[in-house]
Structure 1
């Protein structure tokens, strides 16, 4: 059955533009005729907007967490549910045009373990309900209150986690009140986060169960054409500093030359300051050989307006998600003008 779901996903990428990188990373720059498009001025409505938006082509519920074991050993975990549509709308059973896939990972300084799942909408195998909130694929679940307490769980061949997340702050909205521009041509998404989760639970690795505590960050985003045709990938940072402030920032790389950047500065109380193209400067400092390709795993990140000038270094340079759609994702250590931890995601780094 997994082979069938994998085939469905590959059909989706072909429908979105042929090869994975032909028109934006993973086909995300292809024309989205017939799908709904993000619009400025969208008024978010909750809990409805925690749920699925099947008239848009792509959507995700994305959690990353920085955790520590009893002896101080740092860990990271990832839990992601993606929804991709072959066409707008929903239908029952195998008539559903919605394809779902999930990614889960656990990372330490020496180990990186990842797994994926595939599902088809309309069958009950995967989906999201807004009230009560639940996102699931097979036995992987995120459920509860995104402004209160939620539970997150996943299993892989040689790892598992089951943690409780408690919100200690508000939702935050990126860009112009949640309308996040991704290119000079105006591609955009609707984008909000819950970056204030406090986490407690258990990781299970081959050596046994490990009690962990830390923080987590949920990203919610949906669009139909979030990239320009020539944008080949992105470098995305979610950084949490010791003083309670936070930064979301990304650099979208353009094969035609130049980058497009965006950032949101998040105060400890949830107050946000958005920054458009050019304010954030993210410069690779060091590359690692990862899965046969050179990937930047140490960065300098500057946001001059906030006095931020930090080095962002991977906890584990080999945090490669060698899945159907491959990318790098892992926890990072922040040092310099601000100290802290966070997560880095990098897509579109091809092998020679």
Structure 2
């Protein structure tokens, strides 16, 4: 199973410097957010998981899709301002894949109000996000979700609180919406975050109270293989929630996982044996008036160039803005800051 991992960078902290904070590992780094979004729009536990959509012609018009699990999908501009709101139901996680051969891109969300995969189309010219419809899973409360794309079809990894993980094929267009369950794998306890690694034929999954896993999703019967355990030396703690990848060429890159209860993100090598590279937390940016990040649930890593972020970004949910359960939002950290803070090799992006 997988371990949640998240990145952030600016300076390395000593244990003594954080006496009042959660335990800090000797190699844990502190980074600060460069931008934050407007609030998700509901009091209490609302914001949950983000995904970055890259505009094919103008990167400055790229968007951040964020879930408000009390209402639906919120769409943000790169400056953090709200661009659109789609109140379609109680969606928890969101992910997307982009395809130059289509005039639209497909985003998928887990919707536990209607027990379905909610499907959105993003117009590749205008950036307009529309709700195409829902694919029922036939199972109660789909919790986490991740998107993949290979062989000309979209894939969905759907996770559940009972430890079930499913692989679906989704066919979505303005004229068609269908889904086919391909494979089911059962782990012991509650799952949420996941990410497809098509280059390696893997799906990484976080088991919230146990650790981080991987599975070869193309296998007829994918066998879970544990990468890290909660309570291990890397600093992974419960809940293991957000899981994402910085994608380099030839399968190189980094796996980022959120260790929620210690306000920490753990970074692993994308390639086996998935060596832990360090961890980071996201502190207050006093210059911009951005509060520190706590208790992160979902996260997204984007390894393409964006205005002001030549090495990409990490977008994370912040549980309290500034206090727990109040005006939750999403924070953006430059990947270059994380590379520097953790001393990661500078890789060529996929």
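We did not get these values from a lab; they are worked out from the coordinates using the rules stated. Predicted model only: the values in this text are computed from it and were never measured. Cβ atoms are built from the backbone, for glycine too; each structure is taken alone.
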Among 1, 2, structure where Cα extents along the principal axes in Å as derived comes to 58, 42, 39: 2
Looking at structures 1, 2, which one was FRET efficiency 1/(1 + (r/R0)^6) of positions 101 and 141 (r between Cβ atoms, R0 = 30 Å, to 0.05) calculated from, given that it came out as 1.00? 1
Among 1, 2, structure where relative contact order in percent (Cα under 8 Å, 6 or more apart) as derived comes to 15: 1
Structure responsible for 17.8, with mean count of other Cβ atoms within 10 Å over residues 157-164 calculated and labels 1, 2 on offer: 1
